[in-house]
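Student: Next up: the structures, one after another.
Please treat every number below as a calculation from the coordinates, not as lab data. Keep in mind the model is a prediction, meaning the values are calculated, not measured. Cβ atoms are built from the backbone, for glycine too; each structure is taken alone.
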Structure I
Amino acid sequence: MTTLLALSRLIDAVNSTVGRIAEYLVLLCCLISAGNAAIRYLFNYSSNGWLEIQWYMFAFIVIMGASLTLKKNEHVRVDLLYGAASPRGKLLIDIFGLILLLIPACIFLAFLSYPVFTLSLMQGEMSSNAGGLIRWPVKLTIFVGFALLAAQGFSELIKRFAALRGLVDVDTKYEKPLQ
């Protein structure tokens, strides 16, 4: 279990770093958007490349930020049983969801997205828009994002099993959305 917990810490560190990059990209995306709008209105100049880089960054922010969101236990849940469950029950619900839903779905989606990325890379796929960007980086983001999310799911699984054995504390608090 010690080795698995060390692996879990490594996965957490990688996803925390990637998540921090995604957080900074939010600011960069806003700056590019504001700069693009200012240039368009002040100089009557526009580029599809500037619009597409914002889309690419937004894709990176969302899919790469998903792993950090899972690590922080801030993802959206469908709370039918979780809120009323005991701490041990919450750990068991998490284990069930990770093993049967999250990890297999992420592995499957990573598996499906890899050929899409490689085909785009091999063909040198470009945006059909004038001044558009190459497409393979955003398609690589899809593959890497799901792979990192599966890895974070595995990390969370390790921590849940360790928590059941009393080796670590896992925060299972969940706040329902205020709607």
Structure II
Amino acid sequence: MPRLVAPDARFHGSFIDSHSEWAGAMQDGTGLHDAADDILPADGFARWVDSLNAQEHTPRTPGHVTCTYRWIVEDDTYLGAISFRHDLTDYLENFGGHIGYGVRPSARRRGLANWALGQTIELARERAYPRVLVCCVDGNEASARTIVGQGGVLDDMRTDSRGVVFRRYWIPVTPA
């Protein structure tokens, strides 16, 4: 049975195995973008995990937002990650959204992204968000289906400076 847990250094080996499956691709939801080289040694991984957990209360650097990271795990195996960004910067408003997620390639097609997104919408509900923005790259049909399956309504599509087109969906967060 999968669970969402706060990042934990005990998943180091499993996370590294997952990291190799991505073959250099962006691992949405992990917060890994600026720590990729530091996670290989266990002490660097532990520092990175601590920094992820601290971001739930304080953004990492100016220009970033407070963010709650959760890992999708089953037993002692890391399966993926999901992040809930408490606010939106200009970039997140256009291309990132409140929620980002990624499931390791070997664990896909099990409904984990859908389940984790539903759990994170519950977190937004508990925090009284009226709606959340979730974005995906145009052409990522699996992610688009996941977002729509959780009630996402396509708002528009926007192109970033690299020419990548993003679909922007709003998911209403109804009161409990």
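Student: Looking just at mean projected area of the Cα convex hull in nm², which of the labels I, II belongs to the structure with the highest value?
Tutor: Greatest value across I, II: structure I.
Student: If you don't mind, another one. If we compute mean projected area of the Cα convex hull in nm², for residues 20-99 alone for structures I, II, which one ends up with the highest value?
Tutor: Top value of mean projected area of the Cα convex hull in nm², for residues 20-99 alone, among I, II, belongs to structure I.
Student: Next question, about the same structure. Using distance in nm of label points 7 Å out along Cα→Cβ at positions 12 and 76, single out the structure from I, II with the greatest value.
Tutor: I
Student: -8000 is what came out when helix-only ellipticity at 222 nm (-39500 (n - 2.57) for each DSSP H run of 4 or more, over all residues; to 500) was calculated for one structure; which of I, II is it?
Tutor: Derived from II, not from the others.
Student: For structures I, II, calculate relative contact order in percent (Cα under 8 Å, 6 or more apart) and state which one comes out highest.
Tutor: I
Student: Still on this structure, please answer the following. Looking at structures I, II, which one was distance in nm of label points 7 Å out along Cα→Cβ at positions 28 and 108 calculated from, given that it came out as 1.1?
Tutor: Computing distance in nm of label points 7 Å out along Cα→Cβ at positions 28 and 108 on every structure in I, II gives 1.1 only for II.
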